[in-house]
1. To test your reading of the models, identify which of 1, 2, 3 gives 1.8 for distance in nm of label points 7 Å out along Cα→Cβ at positions 24 and 88 when calculated.
2. Name the one structure among 1, 2, 3 that Rg and Dmax of the Cα atoms in Å, for residues 32-71 alone of 14.3, 43 was derived from.
3. Suppose distance in nm of label points 7 Å out along Cα→Cβ at positions 56 and 80 works out to 1.5; of 1, 2, 3, which structure was it derived from?
4. Given a computed value of 40 for relative contact order in percent (Cα under 8 Å, 6 or more apart), which structure among 1, 2, 3 does it belong to?
5. Cα extents along the principal axes in Å computed as 62, 28, 26: which structure among 1, 2, 3?
6. Hey, helix-only ellipticity at 222 nm (-39500 (n - 2.57) for each DSSP H run of 4 or more, over all residues; to 500) derived from one of 1, 2, 3 reads 0; which structure?
Structure 1
Amino acid sequence: MKLLLKLMLVGAVALTIGTTTASANATKGQKLFVKKLKDSCGFTGAIMAGKHSQDEWEALNDDGKLEGEILKLCPKKGDVKDKFLPHYYDFFYKYANDSGNVPSC
């Protein structure tokens with residue numbers, strides 16, 4: 001009985017960790033921005049995220065226009081891959097001009 005309980009606990013922890021890692025987050029988006037886009041954009045992540053409000057970033061993401069907006073704001077083409085877009089979106093949304101948050105990059 002104890003063995004079964006331990007196995008269930010280990011399984012629950014593994015599932016929790018696995019699903020957390022697979023989801024997008026603002027911290028990863030910030031790191032990706034600094035590594036892939038900051039030089040091509042020519043400004044910091046705070047300025048980039050502050051270009052729109054949270055509602056505007058959400059609308060761009062929902063309409064599938066996030067990549068186009070990033071490429072429009074960054075004069076030189078940066079590294080904007082589909083797999084990075086959820087992370088960029090979370091970063092831009094979290095630090096939008098109406099959020100009251102300021103990123104450190």
Structure 2
Amino acid sequence: MYAIIETGGKQYRVAPGDEIRVETLPGEVNSPVEFSRVLTVAKDSGEVLAGPDAASARVKGTITATGRTKKVTVFKFKRKKQYKRTIGHRQNYTQVKISEVVL
């Protein structure tokens with residue numbers, strides 16, 4: 001069984017036992033988290049629930065870690081104008097271990 005959830009403006013395909021990195025969620029490490037925005041649920045029998053059928057589904061998990069990704073360097077340059085800018089960005093994330101998909 002797997003589900004497609006939406007969190008942080010992105011969609012993820014999750015199954016029990018998976019670990020995913022999502023946008024920062026409130027909560028401490030080892031605290032439970034529940035995703036209520038479930039778009040699709042696929043059962044082991046091959047049946048797919050979507051739309052209003054999957055609206056009551058929930059995905060439960062546990063926060064396993066929080067942190068920041070590697071730095072991405074952004075370099076802006078305009079030739080002949082002596083314009084150069086270098087900036088960096090590190091995105092925050094929350095790592096979640098999916099425990100179950102509840103219908």
Structure 3
Amino acid sequence: MRWAQINALMGMMQISIAPWRVLSKENVERVLAALKLHEKFGDGDTFLKLAKNAAGTGEPVVRHMAYVFPGEGFETAGVQFMLGNDIMAAPVLEKRAKNKSVKFPSGI
């Protein structure tokens with residue numbers, strides 16, 4: 001389930017096994033929500049624009065925080081990344097976690 005949630009903001013999303021065969025109904029709903037989020041970004045051409053940019057410039061689609069915000073100390077930031085330069089993701093990887101520390105770049 002967490003794998004699907006993380007991959008919702010990646011350029012490509014693959015599920016190797018039918019979630020409804022191995023997950024609880026509650027977790028299947030979470031996976032479906034992640035798929036819908038991925039679809040939303042695909043319909044808005046976000047992934048296509050980033051892929052075209054990557055093909056032309058060599059810049060990655062999924063970027064380390066320090067790549068987008070150099071000099072702001074993101075080299076040691078936890079599990080968080082950028083989709084292009086505009087969308088930040090900070091997935092929760094710990095089971096039953098109720099909160100997560102996220103480092104934001106300076107500015108607005």
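Please treat every number below as a calculation from the coordinates, not as lab data. Predicted model only: the values in this text are computed from it and were never measured. Cβ atoms are built from the backbone, for glycine too; each structure is taken alone.
1. On the way: 1: 1.0; 2: 1.8; 3: 3.2.
Considering all the candidates, the number was obtained from 2.
2. Numbers: 1: 10.4, 27; 2: 14.3, 43; 3: 12.4, 37.
Considering all the candidates, the number was obtained from 2.
3. Numbers: 1: 1.5; 2: 6.8; 3: 3.0.
Corresponding structure: 1.
4. Numbers: 1: 40; 2: 34; 3: 23.
Traced to structure 1.
5. Values: 1: 62, 28, 26; 2: 63, 29, 18; 3: 45, 33, 23.
Comparing all candidates, it corresponds to 1.
6. Numbers: 1: -17500; 2: 0; 3: -12000.
For helix-only ellipticity at 222 nm (-39500 (n - 2.57) for each DSSP H run of 4 or more, over all residues; to 500), the value 0 is produced by structure 2.
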